[in-house]
Every structure is written in structure tokens, then in C-alpha cells.
Structure I
Amino acid sequence: MFKTLTAISLAVFLPVVGLIGYFGDPSASAQKSETGTLERLIVSSGTVSMKLDLGRLNGDLKGTGEMSELRFDADKNALFAIVVFENELRGAVPGELPITPKGSAELPGKLGTGFENLMIERSAPGSAYEFVVRDRRTWYPFFNIEGQQVKYDNGSRLLNIEGGRMLVSDRFANDLGRKGIAGTVIGEFSLSARMRQVEVTELADGEIITNVLPAQKGAEAGTRPGPDVVVGDVYGLAQFGSSSGSQVGLALGTVSCNYGEENLNWNALPSNDHPVIPQNLYRMSGGAGNDERFEQIGQSHVKHAFTALTQNICGLGCNGVGGSRLGSGCSDPYSASLNSGPNLGSKAWINPFTGDYPRGDSATPPNNHSGHSHVGPSHRILTEISDLSNSQNPGATYYAEGQYVTPHEYQWCQSNPGECNMYNNVSYRRYSVSGNGSPFSFNAEGSTVREKAAVEAWPGATVTRIEPDPGNDGIGMVAYKVTNTSPGVWHYEYAVYNQNLDRAIQSFAVPLADGVSISNIDFHAPPQHPGWNNDGTAGSAGFSSAAWAETQTASEMKWSSETIAQNSNANAIRWGTMYNFRFDSTSPPELRNATVGFFKTGAPITVEVLAPAGAATVSYSIAGRVTDAGGRPIKFAYVILLDSSGEIGWAFSNNLGFYQITGVAPGTGYTIGAKAKNYSFNDFEIDVNDNVTGVNLVANP
């Protein structure tokens, strides 16, 4: 079997020959000869500054002209590159530079919700603007940049972009309800970045003499000790084969990048020392913003990797090692068609933390399809047509996720504690879907978000990592989001994700405070693949798709699958999958501890979430004055309040005879009285339905 390299991004695959002319207005000498050294460099470290007139942006039409500066760190090793010919800057390659804010800021509309996920896009040639500020999750444009000055110092390899005028995009102005500010200057943009060399090409009269990808190591290059496979890119999501019943099969292209300083073992079957590659699909939908819930709607079996290539797609430099090992800094692409199988291996054979699975020449090979026929959805990202249909999911957005699991990383971790890279092997990308029935088409929106699970794209959600047994098993995540769907009603949405926990997850319980009422209780899980001969499940029956049992008590709402003792093929949350749990309540949220229980082994753990609060305790006060029969104040009188069970409140009168009893629950039939030296008082009944004043106690004559 051969692997075919398809173009993934212009930043990576732009031909070397012609780069000079491509970047516009080259020098005369370069035009004549194209002889010399051509370098491609990417960001090693850097900062971005945006000075914005927040007054005008927030709706102050007069404005003060005062600028607020927002500062950001530039992500290392992003697909944001420049080309230098004979030590002179020729231009920036189309690509994206994610930026991370250094502080917080109160910003209007979608800029506030997208502030943590901004990126600078270098647009393709011919675009209206060279640089655009976008939300990297949604590709939403906030500002266009014009008039910038670009400077590059070859000695220090320092790139500066200065004086860029920031223009409000038409879409952002429209969403703010202020179309009149579209295209107006709202601030100033600058970037300062240290660049590092990732490709050097020697040209002679336009011909390539040598082309070198310098191997890089250390923090500047972005590499780490040990072997470390990362999903550098996901691309090409597509449907493969025809539908079968109500389901279709999809596949996703993945690019593996070895961020490690050690070459990563890549021995093909029958060896059991190579990565395996599952793919997942998620949908975000519901609520006014179509972001109320984030659900997994599809999962695949695994591609067994073979024959590593020696490309430089992640811009780390590549040491040239390929074949049975993926060299340090090197990249290896698998197209969607290659990842579609159909002969993909079962996930059931694989321990996702250790990467262990049987050899291909053992009695239980991990990818045996003997006596097994395939249909369109077989082993691919198994997805219900109803979960993709535009008419049934208006406004929904989709997220494709790739993952790599490899035994070499675990083995290295055991021999080199502290150099454990088994937790960053997941990346995702946003997609849109077109169609109301098979076949569907897909379009990428934005760039790949590396080393993050797709659930981390859920806006407004809190995502908490769980690690029940550090060093002995993997990690998962619990995400939650509470929305006030109507006056006095809250929707509670929870997502429990298992990234590489071999123990799997069997139960999830949310605490309920006293008096809490819940409704619309629900559960969601992606479909499971049917069993086939030699698939690693008990009796080759496949994993169950049974909905989890729902058990509500006065103190908790619990969902659970069958236990392992009841059914070893139970529908537990196994690795690379995420399930959802939800309900509505008239009680507002408060922080409480939910409980996560496990399927194979291990005690339950707790994780902080928002859960319905109990009814608020209502209390009132009783106030008045204590006097003698002639109206003179009695100080230090002991005022007592009682219910049928006895004393519940008291207070002493002050020098003027005034008192106040606080913390009184609403009710009827309270008795109030007083005691004081040389005086007697008559008790009387009082009802409390609000704060009560003027409850005067007069001593007997």
C-alpha cells in the first residue's frame, strides 16, 4: 500500500521555485538570476499589541480617543511563516498565528467571548487585506489590518510589523448593531517576533541545488525530551461509501508530527510497536446561540500506522529519519481516504495509556477481518444521518478530532520519568456540513487546534481534567455549562470525556440540594460499531449501545451503565469517547462535587461542577421597644421569641429600650415576651411573614 501526499496548506506545500516572484516586487537581481539562498522561517517567540478605542467600540459615539492596549503572546511553531531571499525579507506565507492574551479585558459582543482564542491570519494573495484578526475556533473576523510596515533584521532574525490600522469588519459591526463603524479605524496593530529557520534552499538560475530541513531541538524549536507524536493537522473530512440504513461512514485525514527529540518507533504490523489512529466527530447545537450542548456523534475504529515519511509539516525541522521510525521533528500525513480503511482495527484490543495491543502474527491479531463483510459505514466514523442533516440541525457546527496512541511514548516514560508525552495526542478542527441526506459534504472552518480535545472548543463551558491514577492510567475531562433558558429555569449540561483512560467510566452523579426539583432528564452517546469476528470484545458481540440507567434520589441524579461484572461489553465511556448528561431545574446553580465512577478498576473520584442549589433560606427580623407603663425605656431587658419547640431567638434592649431579633423564619403562632428586674410582662402571639417592626413590650403597672 502506498501513501499519497495531498496539499494541506499553502504554508507547507508552496513550491520553492517561484517563491521569489510569488511574494511580489522582487529586486532586479533576484528577478534576473534567482540564484542564492532562500530561507523559510517561523515564529520562535513573540508578542502582539492591539491598541483599541474601546469607548467607540462599546458605543460611545463621541469617543475620547483614549486607547487601551491589549497584549498577547504569540504561539510557537504556528503555521505563520516568512520567506527570506539572500538575507532580504520577501514576504509572509499565508497561514495563522494563534495568540494568547496576557491579561483580561471587558470587550463587547463576540470579541469578549472570543478573546481567549484570537489569531492573526496572513491572507492568501489577492485578498482585500493581508492580515485579519479572527476567532481561531469559529473563523469569525473581527478586524482587518491595513497600512502596516514590515521590517526584518536578518542578524537578529527579528520580525516587526508596526503601525497597522485596525478596521472593524463588516460582520463584527453588523453583529454589534452598529453598521456605521464598519471599515472605520478603531485601533493600531503591531507584532514583534523572533523567527527561527526551518527550511533552507540553495538556488542557481532558478534550479534547486540543495534543500535542507534543519533538525531543531529544545524549547526554541518547540521539541521536547523523548518521543512525542502530536496530531499536527486534521483535514479532508469526507463521507466514504454509501449509507447503510440510517448511518453513514466518514473519515478524516491526519498529520502526525514528532515533537520529541527521540525518533518514534513506527514498525508496521505484524509488529505491535506503532501508533494507532482513531477519529471522532462532535456537534455543537441547541439554545439561542446554538452552543448549549456539545455532543459526540461519531467514532471510528483505528488505522494501524505504517511507513513514516520525512516531511516538515509542523515546521520543527526534520532529521531525515523515516520508514520504521518517525524522525525527530518529522511529519507523516495520512489522507482521509487512507484513514477510511475499510480494514481498520478494533479499539477493543488497545490499552490507550500504555499503547499495548497484540502482535499481528499472534493468536489474537488486532486487525483481523476474516469472515467479515463491509458496508459503507463499517469501521469509519459511524454517524447517524439525522445528526448531520441541515434541516434537522439548523445552525449546528461540527468538530472533527484525530488522536494517536503509541506504545513507544509509554515505554519511554517508564524508563525516563518526567518525560511522559501520552496526554497531548489529540487535536481538532471545526467543520460545516452541507446536505440533508447521504452523501454529505464538509468544509473546514479555521485551522487545526493542536494538542487539545474537541470539547475544549465549547464556548462558555468549564472543562476540568481528571486523572484518577497518575502514572498508571490516562486522563479524561468533565465539562459543564449552565444556561438560564427562561425566567426561573436553568438547563444543566454535562459532558464526560475519556481521552486515554483504560479503566473506562461507568457512572456519573450530580448532587441535588434539599428541595431541588429537576425535569427533562436525558442522556446522549455516539453509536457503537457492531461486533465482528475477532474484534476483541467478549463473544465478538461488540460494545453495547444501551442507554445508561437513570436513578434519582433526594440527594443526587445518577446515570450508570451496567457494571463489568454484569456485562463486560457494557456501554461504558471507553477511550476516545464522550457522553452527555442533562436536565432542567428551577433552582439556580452553585458549585458542588459530582462523582465519576469507573468500569474496570479504581475508586470513584469527585470533580467540581455547577449543580442546582437548594431553596434559599428566607429569614426576617422582629423589632420594637421595651418600656414601663409610663413609656419610659427599660434597658437590658431580655426579649425572647419562642415557637412550639421552645426558644428560637432573643435580644437585649439597649439604653433607649430598643431591640431587634434577626434570623426568624416565616411562620405563624410565635410567642414573644420579655424579662427584666423589677418588671413583669405579658406574653403574646405574633405571625412573621416579613420584617416586623413596632412590636413593643410594655411592663405591667
Structure II
Amino acid sequence: MNKQETKKRIEKLRHVINHHRYLYHLLDRQEISDAALDSLKHELKLLEDQFPEFITPDSPTQRVGGAALDKFQKVRHATPMLSLEDVFSEEEFRDWQTRIQKLIPDVRHPEIFGERKFDGLAVSLTYENGIFTRGATRGDGMVGEDITQNLKTIESIPLSLEARDMPAALKKKMPDLEKRVQNGVFEVRGEAIITKRAFEKINKEQIAKGERPYANPRNLAAGSLRQLDPKIAASRALAFFAYDVVTDVGQTFHSEEHDILRILGFRSDPSARVLSTVEDVMAYRAETERERNALMYHIDGIVAQVNDNNLFSGLGVVGKAPRGAVAFKFPPQEAVTRVRAIQAQVGRTGVLTPVAHLEPVNIGGVTISRATLHNMDEIKRLGVKIGDTVIVGRAGDVIPDIRAALKDLRTGKEKSFRMSKRCPVCGGEIAHPAGEVAYRCVNKKCPALKREGLYHFVSRKAFDIEGLGPKTINALLDQSLIQDAADLFDLKEGDLAPLERFGEKSAANVVGAIRIRKEISLSRFLYALGILHVGEETAQTLAKQAVAKLKVKSAKCKIKEIISIFEKMSLDDLQQIEDIGPKVAQSIYSWFHDKHNREFLQKLDRRGILASMPESRIRYQELSGKTFVFTGELKTMSRDEAKEKARALGADVSESVSKKTSYVVAGEKPGSKYDKARELGVPVLTEDNFLSLLT
């Protein structure tokens, strides 16, 4: 090619590369493979190296270029980059609306624009004559730092602006939009982020190098953009979401700014919308919170802003926050409070768990007054004392736990916790075998073991008896109406009716609920027994082993047949079962050879309890060899029911996602398992997809 032909080839390559950047980062589409796109970029780089006079600032090759900087230059923002006031509840949101309503009495219920609040680093992008020339951090709101070279490494930031697919209504209102953008200064603001998948990949690399993983994506995004060498920022795979057009190009509503951003090639929040009422705002916030875990990036709430730009400007600024917008945050997942006391709680297996009694604090929308400390090793690791100020969290909406003790806030009056030498419930001996973490009450007749064992027996994953919660169990024990779980099946309406909160109808409902649970799947039955180290999956494994040894052809068997099977199994037999190690085998063997436990099983047998065989014994195993993981809330069934249906067709069910997982079934509010599946490329099924496999 001659020089003129080379110039035309370079221009065409840039156009094609920018087109595919737009498809990938704005429309989530690909027309060519990554390898093909890389090949186009490589050709462009070679041609530009040969003819450097044809290099332009907006060329795709300029995303990573130049030597590392000695320092960042300061940048004064033409318009201050303000922060937002936070609100956390509907009441606080309504208070904000009331305040702004007083300032604009002529406008009743101003229209609100809602969008997700990205958890990243706020930055400003400046374009001159349509070419990206400068990018800056927020800084103190008035002066930031010039991080242009680092921002150029972000593929979702266009280096030049071109209007695409402009809606007719906007074109009519702003016929010269592209002309105004490409002739003069144009400023955009948004958030630089690191996606969940990129963050996890970076941390895996850190761990592989023997280095500490990064704490969170937000800090990593901020740190990446403040590196003096752009190549470091480029290696972090950052993304950018735009949310504000600062330059006046004829827009009168904030909602129009989002349209402008998308037209010009910026990625913005696809869920953003106009909200007419408080109810609309609350519904949008609830919807966003439900979808939060499934998103590719972290968010910490929504932004609610007066949509009319004139009204927004007229409301002014208080401090460093505009009056016309608030950050409507999700309930915090961590909070700070004080430890009032630490007490040992006896569980169903006799293990003593230290529990911190806290000054009540709201976490994730729930008031928390207790948090587990797990064991004495954990107390030692945290260094927590009675009276300490602590950070408490509820990751994944599970039981609260203490994350850290703020030792710098100590007064000197704090006290260390020491585990009692006697059981706090029965006064019996406490065992702490060498090499074990747990302290355990060895009194098998300890009331705490009986009580906790009953809670477990009737729980959702065991017998699942509706209406029999801890309060009712406590009342039955306190009134000596039951001595153990087998006595539940002898209860009559008249036994329950005199209890507090019970009438004839509610008593009849509970007795009916107990009666229909006299037949239970074998795996649930084994889980309900509360054998130490036997969880849901181990119970399923034991059930399959028992079925293999049963000679009966019936789909049901009596408890005495179960007793016979496990009494005949030696310790060695148990250890030969897949996924059952020596410790678990010893626990199972000891349980079934304990006189007290055998008497309890015989008592259940006399009450007519029947164990139903896994359906896989009597049905074709269509899903044999497949492993399922369930996450989120299902609409047509509980997760436990879904697991049983999968097992009934021969599938295995796991609680964690790995490369060996066949499918992840995701309901509403899926958690980290969903993200893990996407990272590993494991197929994700909707509830409807899963149901279609069952038919």
C-alpha cells in the first residue's frame, strides 16, 4: 500500500474497531470473536508504527500509551462534583421530599428519576471537539487529579463521540446535538468500577503469587486509577458507567441525559427510569435490591433525583450535596455496636457456643441483639472482650457474627471471657478433648440437648411440622406434655388447647400437621435425628446406603428395619461409604449403638412412623450423574423440595459450585453461587428450565 492507501486503511480499521467496541460495551453483543478483534487492533498498531503521523488521540491504540507519570496534575472542575445525602428508609425519603416540596410549593409531587448507585470511583470526562482529552477524579469536589491516561485504558469509555440510533423525539428536540458535541467542550460524569468477575480473577492471581487479596472492588478501582503507570490500570479490566451530562446541549430533563449518553456511545444504567410517585420509588428500590446479587457489578442503593433540570438547579446546594437528589442506600450489612455480655449457649449436640449479647443495632433492615462468636479460638483470633466496641455483619442474610473488635476505643474496663468448667444449663461436666476446638456438655440428659434436639427435629429440613416453633416446643416441655420428639405423635387437640396462644382451631391445625408427617423421606428422617456431623448431604448418602441393603420391595419401611440396618453396620462398613470419613463414621456408629438412642427409635416405631424410600429406587433415573446447586428463592416450591425432586431422578445435590457442577438453578435473589457459576461457565437454569427437566 502507498501512503494514501495506508491512511484510508487506518481510518477504516479505527471505524470497524470502534463499531465492535460499541456493540460489546453498550449492547452486550459480539459480531466477531475476541481473537478477530485483537487481530484488527494488531494490524492498526503495525500501520501506525510505520506511519506515526497518522496517529490520532482517539485511535484505539492510544488506550495504553506513553511512559509512566512522575505525579498527577491537579484539575479544577468547571462545575463542582458534589456528593449526595444518604437516606436509608421510606420515612427518611419522605422527609427529603417534604423538605424540597417546601422550596418549590408551586410544583406538586415533582417527577423523580431513579437509577442504580454504582459502588466505584466518580470521575469526570472532558471531550474537546468530540475527542476525549481529559479525565479527572472527584477529589474534594472542586479540584481533582488528572488521570486521563488511566481512563483511556477503559474500553467502555469512547475516545471519540459519534451519535448513533437517535430517537425521533430527541432528534426533533435537539437537531444539532452531534454538531454541538463535536464543536466545543462536552463533559460527562460517571463511575469507574471493577466487575465482580474481574475482581475475583485479580484476587486469585494475588493469592497465587502469595500476596494478600484486595479488600473490595471499590478500593481496587480507585487504587487502579491512581497508578502512575497506565499499564497497571489496563491490567485491571475496569469498566465505566456514565450517569450525568454536565454540558448544556438542549436537555431539560435528567432522563434525556441518559438517552444522550447511550446515543453517544456511553454505557449507562439500563434499569434507570422516571418514577412518578413515592410508591414507584419504593417499588424500584425493592426491585433493585432483589436483583443486586445477580448484577455483574456492586451497587449500594439507588439515586433518586428531581428529573426536571430547572427545578433541580433551583433547589440549590446545601454543604457539598445538591438538595434535589439523594442516595437511597440499602440497609447496611455491617454496623458498630457494643458487647454487653458473652454467654455460652448449649446446642443440640452438646457443643457450647459463645454468643455475644449486644446493644441492639440495625443491620440489613433487621434489629440485631446477639451475634455468634463460634468458639474460643475465634474469640482469641478477634481478641474480643466484654464491653468492646465491635463491627457486626450479616453477610448473605445469615446469623450475625462479629467481624472485628475496635480495640482503640477501649476504656480499660473491658473483661475477658472464659469458658465455664460446668454446663450452664445442667451443671454437668464440660469436655474439651485435646486437638478439638469445641467444648461439649457430656450429659446426654441435659435439658438443653433435649430442647435444641426437638427444635432440630421439627425444623424445615427435617420433619417440617408447621406450627411447631420454639415457643410451642418450650411450652410443651415446660408443661411436661412431651419428653422427647416421639411424644409429639401422641398429642391430642385437648393437650394443646389450654396452652397460651392456642385455641381449638389452632390446636387442631398443629395436631393435623403432626399427623401428616408420620410418613417422611428416609434422608429427612436420618437428618432429623441430629447425629453429630450428619448434615443434609450425609443423610442423603446414608439413605442411599440403607436402600441398597433393604430387601423389601415396598416404597416405605418401618423404623425397626432402619434400626436393624445400622446396628449391623460395623465401623469399617461405614468408613467404606463414599464421602464418609473416620470421624463421621465413628459418630454414626456411636449414635446407633447408644442404648438411649435405640430406645428413642423404637418409640418412634411404635408411633407408626414410616420412612419412604427415595423415588430413584422406583423410577427411571433421568438425571443420574448430574450435580445440581440451588440458589435464590423459588416460586413454585421450596429449595428443599427442589433438591428432593432432583434426587428423585438420580441427581446429586451440592451446596457449592465447582467445575464439576452440571447446573445451577437460580431463583429470585440469587447469591454468590450464581456469580461463581457465571465465572466457571456452569450452565444456569431458571426455575422454569428446571421444571421442564422434571417432566
Structure III
Amino acid sequence: MKKLCLFFLLACLSSPVCAQLRTDGATASFQGSLPPKPTAALSAEQEAGIASELAVVTQAFEAVKQHPRAADADIFIKAVRYALEFHEWYDKKPEDGVKKATALLDEAKKRIAALKKNETPWMNGSGQKVLGFYSKIDDSPQPYGVEVPEGLEFGAGKKPVPMWIWLHGRGDTATDLPFVYSRLMAKKPGQFQPAGTIVIHPFGRYCNGFKSAGETDVFECRDDATKRFNVDTNRVAIAGFSMGGAGAWHLGAHYADQWVCVHTGAGFADVKRYQKLTPDKYPVWYEQTLWGVYDVPDYARNFFNVPLISYSGEIDAQRDSAEYMMEVLGKEGLHPPHLIGPGMPHKYHPEVIKEVQAWVEKAVAKGRDLFPDEVHIQTKTPFYGRMKWLNLHGMEESWKEARLDAKVVDGQTIEMKSQNVTRIVFYPPPQARKGGGALKVLIDGTPLKLKIGPVASQFETFMSPGPKVAGAMCRLIKENGKWRDFGNAEPFPHDTPAGGKPGAHPGPMDASFMKRFLVVLPDGKSSSPAVDAWVNAEAAHFIQRWKGLMRGDAHVVKASEVGDIYEAGKTQSLILWGTPESNSCLKQLAASLPVKWDAEKVSMGGQSFDAKTHVPLLTYPCLKSLGFEAVINSGLTFREAHDKTNSLQNPKLPDWAILDITQPPSAAAAGKVVAADFFDELWQVKK
């Protein structure tokens, strides 16, 4: 046993993909912050030289910043800018950092010159490429790598090509500069080289397990590559190893309809088991509830909708996560292959990896079925309620298990079974449209006869955006325990008792940072200097943390610059900092909020607190404009203490909380939580 453990340790230390080593999932290189402190800091003179050259390149970029492919140059500029700001120098000697920064600025200059001539030569031919896109969340340029096999023809007018999305392992020092440089100078291919297939490598917003903004990043990266390379959208596989394996578990389970197949390699799948938590070490109840955002066992049945193959090294400590998932899936009647690399620690076996590739290639060749006879949904939130032609749109109670199973039983009948579901939207698949303009639905034993709307293209489904056909969807609603047809034409009203929180805005606070948002700072002062100091410090903390961890510059304005809050919120979530006294936008919104808040008291849920030492945090929909929600006095709720392992980078607060700010902010919390809960399904405070 001792020899086996020693072999495992030595093999891990020599393996470039062996990122997570400690029993709590933390990396050996974790220094208590992300990004880490430099290991080979540059001198002031060296940084000044790079900064001077960066300024020149940044100025030159102004001439091409409106070009459709400007992000392909901007990723190099941003990588160097962030490296200077955070001192991201992680080489053996400072000169190597200078070399990398110089190489990136040189490449930026070449691409700017080409863009001025409306040319993109880096897109030509095969081999390794590094490309960029502008994120819809914060307009930041985000990089990704691409591998194009020799001889593959791609692009407009060519045959659509298949694509693998490869999610990388954790690297605490794998910030923009080393990521972009490694892709620019790449000499070695990645783990897999599928024939006739491009492989893309999302940056995923650095080091968050492809959750939060990292989740959005994967899809935006996929969509950008799809357009550039004319990808066959029905032959896109997702795969990853270590942190990337965890990302593949997560994205595979939550978005099973988006992939032709899923491959998970040596990644965690939940919090409690992976962290080896016993009841005496459990966190507060609402944090346990919020494990349901990402814990893959809570979404296991979704793998009925997509082929899955897993891999583990025989002596890899993270094999346990895959074994656990096999148990969970087995209880649901699913038995996907779980290949074991004999004698392997945290790495692929050279022969077994061939089996994995062959299996995935076979699934890719078969293609994705957009309209299967059966669709299965398991979720804890309507945010992850869409699958194939079916949408679990509302729940009786969020964060409790909901299930929805639908099956086409003949050419004009669909059977459905539901649990904890109140609203359903679906597009009748072609094989269920043989009854003329009518459709029979048998849901939970209740027979219904529905009118079928017009036929739409395959893009009318929930699979991807595209032209919408009015009235194409069918809607069911459960009222007083009974299902009825809600019709085709009208959307569900937001305030129906049977509605439940909609999938677009289900809470908690962290959900708003997966889409476009605007940070709105105070334009005045409150009656409490202590509250003002906390607000200013925490807002600044979030803006800097977003940049350091999520690798983007948040859009920030003062409240006086916003004007009509409802107009401003039509295209983005509003992150409002301050009080109704200090923030004029909050003052506009105050009457519609569930918290009573003045200079003396903060009252919510039948409890009152001193407004001079307490601050409310909450997310709440602005009902006059259903396109957004407001978040008040909160950024990402997981903090620096949770960065040691991606399994802890989950929401830590529910829909609302009251903080006692006499307890100073720490690496784990912004203050002492004295009250917190989820809103009910009508966004009201629970009694």
C-alpha cells in the first residue's frame, strides 16, 4: 500500500494535468488568493517598459475596435493589461514574463495591422489558433484556443464540421497571459485529436469550474466557433478532465440537450461527498439548499437525454466522484460506461484514452436527435428546466426536486408525468402531429385536448435562439391541483399563483452575474457613515474580484447617470449599491421592494434591525419590466476563502439576507448574517 501511494504521488507530481491533490480538493499551488501572487516578479523598470509598449498598442487598437473580429487582437492587449495590474508573473525568472508579454503585444500589432486591411490571416489553414469574442455579460474580450486538423476544410460554403469542446483542468496561475501565450505558441496537440473534427478550448473565465460567468463563457465560445468554422450544431461533444471533468459533469447534466455526447474525466460532481462533509461540518441550511444549483446528482435523470461516458484512473482519488455518479445513475436505470485506466493516478491511460475517443467519435458521427420520442427533466430550479422540445417553466416550490417526463405514445398523443411542476411549455415534435390540428396530452392521469400551433423550424425549439413563430408553443398550467390547457398565443402572466418563479429570473443573487449586468454606485450619502463605508468597500471589492476572478471589467455608473431605472433594466440586471437615501435608483425602486427601509430601521419578514448597523442584500424582479431583476448590495456571494477548491465556488446566500456590518467583512463573508431566506414562488417574503 505504501508503494502504491508513493507511486500515485510521484505520478501526480510529474503529470501536467494533476491539478487537484489535497483531500479538500485544493490545489497544491493555492496561495490563498486568485490570481496568486507572482513567483517571478518583474522589476519596476521591466513593468514600466511593458506598460509603455502596451499604451502604444492600445492606441493603435482604437483604429480597429469596431471591426467584427476586433476581439482577436483585444485578447492580447487585455492579457498584458491584467498581468500588469495583478502582477501575474508565474515563470521561473522575470525575463520569461517579459518575453511572454512582448510576444503577445507583437501579435496584437500584427493582428491590428491585418484588421486595418480587413484581413484575418490567423484564421487560415490548420493547426493551433487562439481567437477571441466579446462577452455579452460585460463586453470583455475572452480568449479560446482552437485545434484544426490538417487538411480539414471549413467555413462558409464548405461541409459543416463536427466539434469537440474541451474543458481544461484547474491552474491557479493559468490567467489570461499564460493561457493566451500557450495557445499562441502551442506546439503539442491536446488530449484528443478526433479525425476531421475541430477542438476548441474555452478559457471559461479562468478558474471557477465553468460555473457562473464561466458557464456562459462556454456557450458564447461555442457559438463564436460555430459561426467561424461552420460547425454542425448536431455534432458538438463536450468533454473535460479534472476541473474540466467537473465542468463536463455540470454542463452535461444541466444542458444535456445541447450536446451530441458528454465525456467526463476525473472531475467532482457534488459538494458534500467531494468535501467529505459530515453533519457536524455542514454549513447553514440555505447554503446546503443552494448546493442544488450545481450538484450533478440532483440532475442525474437528464442524462437520459444524452450519451455519457466517464473515465477515471484506477488509483485516482477523484475516481470516487465518478463511482458515486454511477450509483446515482444506476438507481434511475442508467448505466453509462465508466472506463478505468489500470494503475493510473490523475491522468489518462494511453490505451484507454483511445477507447474514450472511439466512443465519442461514434456518438458524434450518429448526431444529435432534436426531437426524440422521450424527454426527461430533473432540476432544483426552473433556470435549468429546458430540455429538447420541453420546458419545465414553473415549480410549486423552488429548490425542491422537480421532475418532468414526456413521451410520444402515438402520432397524436403525448403522456407526461410531473413532480413539483406548475407550468409547462413545449413544442409538439413532428412525430406527434398526425392528429390534424389537435393533440392529446395525458398528464398525471388528466386527459387534455390541445390545439397545435404552426410548424416551426428546428431552431424554434429550446435548443438555440433563432426566428420565432408566434403561437408555435403549447402551454399547460396547474391550478388548484388540476392541469389545464393555457393556450398557444399568450405567455404566462408573472403573477399567477400557479406560476412559480420563471426560468429567466429564479434567484438567487448570484444568478444575475451569468448575464449582462450594470453596477450602479451611490450618488449621495445615507444617515449612517458606517453603512456608507461598508457599501463603498464592498462595491469596490466586488468590482476588483470580478476583474481578478472572472477576468472582465464590470460596467459601472453612478445612480445619477441611470435615469429611469426600468428603462435601464430592460437590457441588463442592475446591481444597486447603497440605501434609498444614498442611491437615487434605489429610491425609485424602494416602494416596490419587500423590505421597509429608512434611516432608522430595516424591516423584513417580521423582523426589524438598526439601519445604522445593518444592510439588506437581495435579488428582486422589477415587475414593470419583466426583462430584468435588481440585485441590492451584493456581488458574487462566494468569496476568497472558497477559491481553494472549485467545488466551493457556489452561491452562499439565498434570495435575501440581512447583514450585521459591525462584524467586518472577511474572506468568507461580507458581514454577519442575522436573517436570510428564499422568497416564495410569487416573490413574497415567506411567513
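Observations
- Among I, II, III, structure where mean count of other Cβ atoms within 10 Å over residues 276-283 as derived comes to 25.9: I
- For helix-only ellipticity at 222 nm (-39500 (n - 2.57) for each DSSP H run of 4 or more, over all residues; to 500) computed as -11000, the structure of I, II, III it came from: II
- If distance in nm of label points 7 Å out along Cα→Cβ at positions 172 and 356 is computed and equals 2.5, the structure in I, II, III: III
No value in this document is a laboratory result; all are computed from the given coordinates. All figures in this text were calculated on a predicted structure; none of them were measured in a lab. Cβ atoms are built from the backbone, for glycine too; each structure is taken alone.
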